[in-house]
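Listed next: structures, encoded as structure tokens.
None of the figures in this text is laboratory data; all of them are computed from the coordinates on show. All of these numbers come straight from a predicted model, not from anything done at the bench. Cβ atoms are built from the backbone, for glycine too; each structure is taken alone.
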Structure 1
Amino acid sequence: MKKTKIEHYTDKEALEFHNQNKPGKIEINSSKPMTTKRDLALAYSPGVAAPVKAIFENPETAYDYTSKGNLVAVISNGSAILGMGNLGALASKPVMEGKAVLFKRFADIDSIDLEIDSSDANEIINSIKNFSCSFGGINLEDIASPDCFIIEEKLKELLDIPVFHDDQHGTAIITTAALINALDISGKSIKDIKIVVNGAGASAIACTNLFKNSGVLNENVTMVDRKGVIYRGRTEGMDQWKSAHAIDTKNRTLEEAINGSDVFLGLSAKGALKKELVKTMAKNPIIFACANPDPEITPEEIMEVRSDAIIATGRSDYPNQVNNLIGFPYIFRGALDVRATTINEEMKVAAANAIAKLAREDVPDEVVAAMGGDRPRYGKDYIIPSTFDPRLISVIPAAVAQAAMDSGVSRKDIKDFEVYKEQLKQRLNPSVTIMQGINSHIKKNQKRIVFADGEDENTLKAAIAFKNSKLGIPVLVGKKENIKERIKEIGYSENFDIEIINSQDTKKREKYVNYLFKKMQREQGLLERDCDRLVRNDRVIWASCMVACGDADGAITGNTRRFGASLDKITQVVDARPGEIMFGLNMVVAKGKTIFVGDTSVNEYPSSEELAEIAISSARVVKLFGFVPKVAFVSHSTFGQPLTSRTKHIKKAVEILKSRNVDFDFDGDMQPDVALNEEYKELYPFSSIVGNANILIMPGQHSAAISYKMMKSLGNTKVIGPLLIGLGQPIEIAPLRSSTSEIINLASVAAYSADVIDYKKN
């Protein structure tokens, strides 16, 4: 069983992450324009009176006129926060905000976290009941047992919206999906298997319930808690939820119960299952050791005694992680879309079956990229789909929605499920996983990346995070004493072991001077002492020489000087790739759309031929990121209207591409709104771009730079880049005052480029 390393983050990094920009992880944005007096009048007084009256007359119309239908309350009292225990309502807020972020990221569901400062179950129930009308669903989280049972059951009686305790049912659904596939692989029947469940908390009971609803016989499940086997007649440590799973058995201990069993499900504590007990299990045992952070028994220990075992854990560093993220966003998505009154057992079983079925299908390239180039195949080490599988958003909600309709708990029917699945796919853009895919890839084959501005605070933080996240091997350029001092200032002095290099390394300095002199003596008429001065005194020159001479795989610079100044230094050392033009390409992610904009930083006013080359290179790069390139040559004109001296060269660029027989869609000239809004295509049915363009080739650097910086400054837009395309080595330039995250992203791109691009090939 292959084990991967877990990314490590310091407490300081986590705190800085939560504090940067706006504190916390969520904010509220308006979905309607609020720019004019008329907008305000429609949104509030007097216009708001119309939906108020409509909702009063028919409460169901709240789904039509408010956000209720896509709004989930994430609720906790902090009595069981992760594995840390009862730390109180306020302390649970970062976790609940995180849950809200996951709802949005994976299922496009808006969420508000609500922390209730009470340990009284009835008080919590009444609080939720009184504000529940504002929401389409309720997600309960980190509430201790037995209150979690009491609260959920009562709310399901009182409310006509889905109530879901993820710690229970999310775990149960994923575990059941894993069980279905493990049984299929081992050739066992769900009607015949004997299961031992070690633990009797909320998640264990929920898993047991769903196992039975999926076909496991009641008498074939033995539940074990701290007091031993839960059997009929036992009184010690019992409650109504445990009693529901008591069976007639002579077994009293885990050791007795597990003998000859087919399945072990652990939701208990580290070390609860010993190797000696694993030996006594039936042929092809299924062992789900899901205690967090440390399982009941490690996969390595199991494999020492049972090579025939199928294993799952709750950890990300082993195959088959029981991860609730595969479940809850998509289950709520389906429930909300049919306005379900509850999430019933039929919907849970449908979700489990859909997840299980998905793991048996061929894995798409997006998952391969996210997993560092490995293509998992259905089998012992792949019984649960990857969290990065883009099909989750269309498969699970559809299954849940269908089950809700079939079981009679939906208030809105879906007429065409194929259309619905396509709509689901459109909710998420694959761009959100781009950097995850890149980072997973570079972890597989780590590269040596030079951080040229090693004394800069953000660059230093980026290098540390780059190393801690196992993205590659960072090298800092700078004076050791200055870097050490800066490290102390920012609080990262512990266990700092990143290589620091500078011109004091005489062997490397001599090597780089010789390289530079050989290259530049004729090009620029430089003397050897001129080259020595450059290598000694300029960190960008030094870093570029490291890459050019094979002492590093890539480099990241910028942040402390203008882009153009950094580029001038880099191009003294490294030439453009033969036959290619250098240019800047920015990736812009906004409101679910990803577009690439070029040239943003190098060529002031590209010729028609240069525009065509920029388009060809952009399309090649975009393919590497997993997109199908659609190129629009943008202008202030659309298909020649108005035709000016400034648009003629754009039309010529289009004609050049037509003569080149390129393998991607392109068109132009066109204004940005025509390129990016499919509605305009009705006016121009002859356009060769189907759908929206994702590559915008700008007429000049000025318009490109203005456009992307304006988008970035206005907010709600993520910009990566500019990526330096066409250079003969993987070196990236971070814009002035780049954040730590922006520098990390560019360093990752440099590492990725070093691995996927053959820079020796002309």
Structure 2
Amino acid sequence: MSTINKPFRKKDAMQLVTGQPVYMDDVIPQDCLIVKLLRSPHANAIVKTINTAVAKKVPGIEAIFTWEDVPQDAPRYTQAGQTYPEASPHDRLLIDRHVRFVGDVVAIVAGKDEKCVDKALKLIKVEYEVLEAVLDYHTAKDNPILVHPEDNWASLCPVGADNKRNLCAHDESGSGDIDAVLAASDIVIDHIYHTKACQQAMMETFRTYCSIDTYGRLNVLSSTQIVFHARRNIANALHIPKSMVRVAKPRIGGGFGAKQTAVSEVYPAFVTWKTKKPSKIIFSRVESQIASSPRHEMEIHVRLGATKDGVVKGIDLYTLSNTGAYGEHGPTTVGLSGHKSIPLYGKAEAFRFISDVVYTNHMSAGAYRGYGATQGLFAVESAVNELAHKLNMDPFELRLKNTVQEGDVMPAYYGAVNTSCALDRCLVKVRDMIDWEHKYPARDMGNSKVRAVGMGMAMQGSGISGMDVGSATLKLNDDGFYTLMIGAADMGTGCDTTLAQIAAEVLDCPLDNITVFGADTDTSPYDSGSYASSTTYVTGKATEKCAMKLRGQICKLGAELLECTEDEVEFDGKDVFKSKDPTQKKSLSEIAYASQFGHMVPLEATETHTSPLSPPPFMVGAAEVEVDTETGEVKLLEFDACVDCGTPINPNLTRVQAEGGLLQGIGMTLTENITYDKNGYPEENSLFQYKIPARTDVGKIKVEFESSYEPNGPFGAKSIGEVVINTPLPAISDAIYNAIGTRFYELPITPEKIAMAVAEKQK
């Protein structure tokens, strides 16, 4: 292969590293209206009165909108970026008289500059009827206080939602007699694990620019992963036809799932639609911390039964998920906590998985890399690590005895067949990489320092089976170069490059001959968007099919020009030539020009792909930490990982994906924390309080690949983007246990917790 599995530089690399104007605020007019939001100081309240008269008199103020400008009995919408039919309830109004969390929108202010808008925000007078709030998600279900008491709340899919019970979703699934299996097990691990909400903390905050075009349509340029879903969300929020909305994306300064939710888009859209003037909104870092779309807080109760020789016989899982004030991604994330953790253990005879997603008066949760699997894998893998210790078995050996194998049916993964799997090879490789034999479990280094190791494994998916749609359009241009148009969003992942590599491989051309354009709802073919690790597997397959179709069209026109039939010619990427006489040929450039006059063969193709399967990528990770038993400080010395993502289309980009995901998983395990004060306000409202790890905070990170071949993916590829965040949580947690002898069931594991645990053991 000439381009597949080759480490090409990202197509936009030089523009990015030289600071070229590629992000939203770089490329828009600077004389547009500035939009900012007045936010609620209360977790649950009704706006009794709102007086904007004085604020409107501030020089430069164009408009102020309140709940009085939005019909309160109109159909509601969701900000979730998700495929039709939408699983997340329609539970929002653009501005609601009933505010449901600290930070919920009370008013939209638009003016000529920040100074006048900031002044106007301070002059708006609001009288609230403060209501009792639901702040404990343990008591939310069937609580007499309803987060959504309104009658125009709607759930479009049968996900077990009931707003009169504070239920965003409920589900039950299982196979075999789990109660009997657990009763017959020699040992049962039974614990509750708690993962808090955590922020994506992408460098570029939420931001959107809107204008009205020549035809009176609303044009939206937004830092988003979901141009087509955003179009639907905006149209539903404004109650205007979708035909009147166009959404495009520039370069995205990070998303990680946060921008799978249309957090910022509807507010400047409303301003521009009402005023017919261009406007933009840029969230501050504080807004991105208190009113965004963080990972769902989850509490996961695991009961895991096994034989005394270490065979896992059954897993019983109950997940309680806190969706916050609105239901974005609540019904879909929770499923992955069980369906992407339980199937790892192929010897299990039975499983049960029950989940509840509840509304509370906290900031609305959303999508974050790992998308529910992260929380579930922390719980299940931690339980398996505890099982290994109780049985005095090596955690690697225990997993090698139990792992799902290629060809296995996975009852807990919707009964799917494991079509490609190198998990066993990943286990062997990581054990060698970390030098497990000499480091496990721990070494006392003296001076209160203990070094220890821990490990975990993970699986994810490749798109949402039977739902996600990827599309690609390819056309041949003058002189024989190609344009690839996609609806998937490159958010730093390099998908523009990997999809171009797939096209170039099929068309036998250099990568530079493929120009990539996207994502734009007016010109791109429909694509669900870049989330759920779908781009390479789903859109990549559409690109492969599209390139094959275009290749056939090139051969057809070439045969016409050579005055022969299609089966008499071949194409080598440069020329179409007769098989029996290669000297008779037409260059790609000649064919391209010929298509522009006097011929009826279109040299443009569009293909769409969806998959009934979502083949899991697999990963194994191992951590070495040094714990200071006096201060509780944890230093991550080394993290080694091995990934099975099928065929890596671009090894450089897949490795960077893995390293970035590991860093985020490390942060979630050790430092990243969201706590609320008694009134429901998130106390970590900036990057001074919310501690994301820097590169200097982690030691050596090594990533290797053990490739399986996925027959349903483009050139054998599966996904990479999400699975890579999952292994640090159980691996580091177990390493800390091996260092101090105390097991933690809640993240993050802070120095304070460790120091207190050590002190408690010394009593």
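Comparing 1, 2, where is Cα Rg over 2.2 N^0.38 Å, for residues 258-353 alone highest?
Greatest value across 1, 2: structure 2.
Taking Rg/Rh (Cα atoms, Kirkwood Rh), for residues 330-633 alone as the criterion, the top structure among 1, 2 is 2, with the largest value.
For which of the structures 1, 2 does the calculation of helix-only ellipticity at 222 nm (-39500 (n - 2.57) for each DSSP H run of 4 or more, over all residues; to 500) return -7500? The value was obtained from structure 2.
For structures 1, 2, calculate distance in nm of label points 7 Å out along Cα→Cβ at positions 482 and 650 and state which one comes out highest.
Working: 1: 4.4; 2: 1.5.
If we compare distance in nm of label points 7 Å out along Cα→Cβ at positions 482 and 650 over 1, 2, the biggest value is for 1.
A value of 9 for relative contact order in percent (Cα under 8 Å, 6 or more apart), calculated from one of 1, 2, originates in structure 1.
For which of 1, 2 does volume of the Cα convex hull per residue in Å³, calculated from the coordinates, equal 191?
Details: 1: 191; 2: 171.
Computing volume of the Cα convex hull per residue in Å³ on every structure in 1, 2 gives 191 only for 1.
Looking just at FRET efficiency 1/(1 + (r/R0)^6) of positions 298 and 722 (r between Cβ atoms, R0 = 41 Å, to 0.05), which of the labels 1, 2 belongs to the structure with the highest value? Before the final figure, lay out each step's value.
Numbers: 1: 0.35; 2: 1.00.
With respect to FRET efficiency 1/(1 + (r/R0)^6) of positions 298 and 722 (r between Cβ atoms, R0 = 41 Å, to 0.05), the highest-scoring structure among 1, 2 is 2.
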